Structure formats: structure tokens, C-alpha cells
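Read-outs: derived from the displayed coordinates by stated rules, not from any lab. On a predicted model such as this, the values are computed, not experimentally measured, just so you know. Cβ atoms are built from the backbone, for glycine too; each structure is taken alone.
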Structure P
Amino acid sequence: MKYLVPEYYDQFKCKCGECRHSCCDGWPIRISMKEYYHLLGIRCSDSLRRKLDCALNLCHEPGKEGYAQLSANWLGLCMLQRDDGLCALQMELGDSLLPQVCKLYPRSSKQLTTINQGACSNSCEGVIELLMQFIDPLKFEERDLLITPEFKLNLTAKEQETCKESILIMQNRNYSLPDRFLLLGNHLNAKDFYSEIPSNRNQAFLILNVLNQYFINSSISEYCLLTQEYFNLEGKKLLHEAEISIIYSKYQLAKKHLEVILPDWQTLFEQLVVNHMFYNSFPYIDNHNRIVDSYLSLTLMYSFLRFNLLVFMANKTDSKDLVDFLSAIFRIIEHSNFKSIIAGLFKSNDFHILNCVPQLVYI
């Protein structure tokens, strides 16, 4: 079947045991009813059977496609993962018996109105390492793939053109990356923005502090806590002018360090943002929900990444640390209801987010 895919698609290969943060780590892997009963009845070694019996557990509210899950051990690792990082099920019985999600990740496939689309998630460190190799804007090409689309996204021809135009705007290097976010907002009729660097970022710091506090108990808590400690934000819901001034000074120091160790940061972030947009069929992330919510989700995703990355890399220079951070953050962004969290969180806090977009994108 014909698929539109990013140009690196064929280059992606699972790192298997060499992966520092395996996709087997930290996630309960959901499987279908068919896969569950198939794994219960397969012939295998006594050792693998014990692992499967411990790992297979019914979901709290079983459904046909999300019927059971492969649970993690006390370290947060999949119970089927061997000490060398490889999958015991795959190594003993081959790829064909792997659950569909394990076969496909980090890939996703969907059927659009006029073409199928294959994409890869930024939550995989292998994908990020590939993206870091590209200097020119990411291209998308047609490929013949022997896979069936996981789901269908009903977009009109005009809506598909909006997806394409949005990516082209974010790849227009005649403008700085922050300016491209403002141009995108204008194009989507989210708001009329002007390309002018804001004189202060006070409201942006307040917004990002709220977002950090929300994720303080999530899988990315170490990064959120580090940022709160760096800026002395622990437990604070309001910031005074004097505090914001100190935060801004520390922010500038971290920003300069990042620009030294990552002079092409705009190129990397462009690739990450564009890959994320393609993966989610931006701006139709949840089919035909409000485009303005998709736009705000994208801008806050970018700002949230930048804000926490500046702090995390403040005393680091190793690109592996950068990759580990990005893949961890994108696990939250691309595999949770991040867009809905943004819409609900800031509505309840009475923030006027659209007015703050220029501050946020210039973080």
C-alpha cells in the first residue's frame, strides 16, 4: 500500500538492547483480547511461561482492543525484558508472536482520505538520533509498505492541505523559529500576531510553572523538579516581580550555555516540531476538535521543552543527555492527552494563553 512517510522512515532500526531507555521501560503495554488468549496458550519454555503468567494481567475495564496489559516489575521494566535489554518472547519465538504495539512502535499508520500516512514518534531515542542528523528541512516521500493502517482519519482535501501548509510554515527558514509559530497562528486564524520580541516573559514563566507543577508527579518528575529547584519555584503559585527578575537572569545564563553546546538548536527543534506535527496530523490531532486548542498545545509543547531543557542541560554537554531528555518528555506529549490537559489546565486557571504566545515561543 502507498504511504506518505518522513524521509528517514526506512532508516529507522530498533536499537534493541543498546537502547538506554527502552520502550519496554515504564509503560504498561496494552494488548487486545485476541493477543491475550494467544499468549496464554502458546507453547514455550518453562522460563518464558513463568514470565508470561506474571506479566499478563487484565485491564481495569477490559475492551476488545485494550483487554489486558503486560505489567512492569518493581523497577518499572517489562517482565518479558531480559537482563541484556532484549525481549524474551521475541528471542525465543520470533517477531510474529509479539503484540501489535510492540511490533509497530515507534511507528504509527493511519488512513487519510486520499493517502495513507506512516510516521514515527519523537518518544523513541532512535528517532531523535535520526532527526539530529538532518540539516535540511525534513522531506516526506511516498513508499510502498506492507502494513495495514491502524485507524482512519477522515480529513477533507482542504484539511489535508492545511496540514501540509502548517508544516511548510514551520520549515520556512526565512524566519526565526519563534516567528514561525506566530506566522502559523496567523495562518490558522488563532490570533493576529506580530513578529516582535516581547519586552518581558513574566506571564510565560508563570504559565510554565503551572505546567511544571502539573507534571511533578509524572514520569518526567525529575526534570520538573530540577527546573523548580533551579529557579526556586517549589510550591509557588504566584511570582513577585523580584522573583521573576532572578528567574530571568538564571534563564539567560542557561540559554547562553545551550546556544554554545547546541548552536543549531533551531534546526533540531524545527525537526522535532515538524515530526510531531506529521505524527499527529496537526492541527487535527483529535479529528475535528478546535484548531486553536491544537495550536496552543503545539506552542506550549515547544515552550515546555525549551524551558526544562535549558535547565537540564545547564551543566551538561553530552548529546546523549539531550536525547534522553527529549525522548522522555515526548513520552508524555505524544502518548497522553496532552492537548486536553492544556485546554483544561489553563482554562481553570483563567490564563489568557493566546495573548501570551509571543512570550512563550521566545522562551
Structure Q
Amino acid sequence: MGETAESSERVLGGVPTPASYDVAAIAVVGSMVATVGMTLRRRIHQPRTTVGRVLRFADGTAARVYRVTAADVAAVAAPCVLVVGFRLRRVHGFGHTLFRAESILNTPLFAGFPGFVSKLWLAHDENQLYRGVYDWDGVERAQAYVSALYRVLALVSEPGSIRFRILPGVRRGEWLADPGRTAGEPGWWQVVGSAPGRIGRSVPPQRLVTAVNPLVRAILRSPLHAAFDANLLLLHLAGRRSGRTYDIPLSFTDLGDGRLLVLTQHRWRINLRGGADVAITHGGRRRPMHAELVEDPPEVAATLQRAIDNGDTVKVLRRYGLRMPPDHVPDVAELVAAVRASDLSAVLLAAPWHHG
């Protein structure tokens, strides 16, 4: 690993030099064993004080902290910040949600390494880059960890996407509070600001939704539909492989340009990739529609912003299970972070003649 004098403080980084396979294997197994022992002694914790915070980086991207892991450490003799970045191979859409959920199982791969203090787990940004932002005790220990970690990440990451930065002599909290103290060449690792994640998501348990949906379907097809027409429609969708027809109650917003906006994180959306002819039941009658799927988070956020501009911000967000303080006006970065954190895609519904 090379060393560059990018500031008055040493900044180490670039592409990690991989440890040999046997050295990496021994190090990772040692970490796993140590993590088990620390867990049994209750020395590993998952604090939530920073979860939801959005970090902004010098390359123009932003990412949300979705988990924090910390170890009980008596003292840190040689503090440093370690930032690791990588892109997952062939992971898109719902795959990111699955990764974030299962990634807690990866804790033994790092928590038992010598020098580990704590880690912020960051969701993927606009460029699909995941980051881990660590507090570490000792630059050499951090380097040894990155060298071993490379062998693990290489199994699941895009070639050439793994990178790191080490900032000696600073604790992570101090760095996040004053990012300018490590001035150097701006890039993917340099934090330029952070803000609390004001937009969260709260949706009913899937079991409850599944139990209630038959009743909602019946109401939307009945003379009682008027009570729900302002917020709900029934989407009729055929599976491309199975041919099975799905009748899905969904919240929607009228964008005012002939299109209806639906947000979803569910897997049925893959049937809409490339566009699809569907039908909806709304206002007591069934009508043909054309559906377009938007999966790119900035584009989804931009579409959501249009919906917000046409209506009440809090009501529009609440319609999709998104929550925020009533006096707060979200910016684009917050919307992008919220869309990415919940793995939301936009479905745009329009009459076939409007689409054509």
C-alpha cells in the first residue's frame, strides 16, 4: 500500500494490496472467533444514535447510515479513520435491500480484528458504491485489516471497485464534525457534510397487509369505492413468466399530467421492466393502462418531487409510508437517500393513448 503526502497529516489510500490467501484466511477466522467471544461477553453493540444520518461526499454523492457496530474499547492509543468502498457485483433493485438485511451476518468478518473500534455501515450511493466508515486503533492494524478484507470483498465486488482511505491521528466523530481538517484531493471518501435523516419509512407488517388486501380489493370493486378513490387503486398485472394475474391495491398520486405515480419496493415490479400493458380498477371501473418502471434512485426522487410540488408534502410522503416532521421541506439529496434506503421504484401509469 502506498503513502502520499496529501496534507499535513498522512493520508493513506488507493487500491488495497491483497494479503496472501492463507494470511487472509487466518486473519478472518481469527476475527470470527474473537467476535464470538466478544458477543458472548456482550462487548459488541448496535447503537442507533447515528442510524439514518445522511453523509455527503466530495464527489457529489450522498449515502445513509443504516447500521452502526461498536466494540467496548477501554482506550484508543493511535486513532485513525478508515473508509472502505466497493460496488457489489450484479446486485440491483431489491438485491440491495436483501444485502443490507443480511449484511449483519458479516459482522464477524471485521469486528474481531485487532484495532477495531466501531463502524458506520453506509447504503449504496448514486454510483452504487457502498462504504464502511470505521474508527480504528492503529494505522498498521487498519492496513492489515484492509489487506485481508480485500480477499473477502473480491468474491462479491465488481473488479477494480474496492478502495480505501486511512486518515491517521483523528477520531471519526471529530472528522465528521470538521471534515476540513483532513483537506486533500476531494473524492469518494471525503465527507463534506452530514445531516440527520429526516425522512423515514413506516409501513404495516406484510402479514397484516396480506390479511387486509382481500377486503380492500372487494371495496375497490364495490359501490363503496368512493371512500378510497383519492388514495387507492387496484393494479391488475400479469406475471411475465407465470402468466398469473395479480390484483394489487396500491397508493397513488395524480401527477397532473395524465400519469399516476405508484412507489413500491416489492418484487412484482420486475414484470414492468421495459414497460408493460396493465389495467387498473379505479373509480368503480376497470380501464387499460400502460406502466413504466423507473428504478434509478435520482429519477425516482425527481418524480416524487414532482408529486410533492403538486400537493401537500406530508400527505404525499405519508401516502407511500414515508415520514418526516411537518415543518420540514425535503431537498433532493434527502429524497434520493430515502428512496435508496427503502429500495423504492416508481411505477408511472398512463392511458395507452397518452403513452403513445
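Here distance in nm of label points 7 Å out along Cα→Cβ at positions 188 and 236 was derived from just one of the structures P, Q, and that gives 3.0; the source is P. Which one of P, Q has distance in nm of label points 7 Å out along Cα→Cβ at positions 92 and 252, as calculated from the coordinates, equal to 2.6? Here the read-out was taken from Q.
Which structure, out of P, Q, was Rg and Dmax of the Cα atoms in Å, for residues 12-107 alone derived from, given a value of 12.6, 35? The read-out comes from structure P. When volume of the Cα convex hull per residue in Å³ is calculated for each of structures P, Q, structure Q gives the greatest result.
Kindly point out which one of P, Q the value -15500 was derived from, the read-out being helix-only ellipticity at 222 nm (-39500 (n - 2.57) for each DSSP H run of 4 or more, over all residues; to 500). It traces back to P. Using Rg and Dmax of the Cα atoms in Å, for residues 204-243 alone as the calculated read-out, with 12.3, 35 as its value, let me know the right label among P, Q. Corresponding structure: Q.
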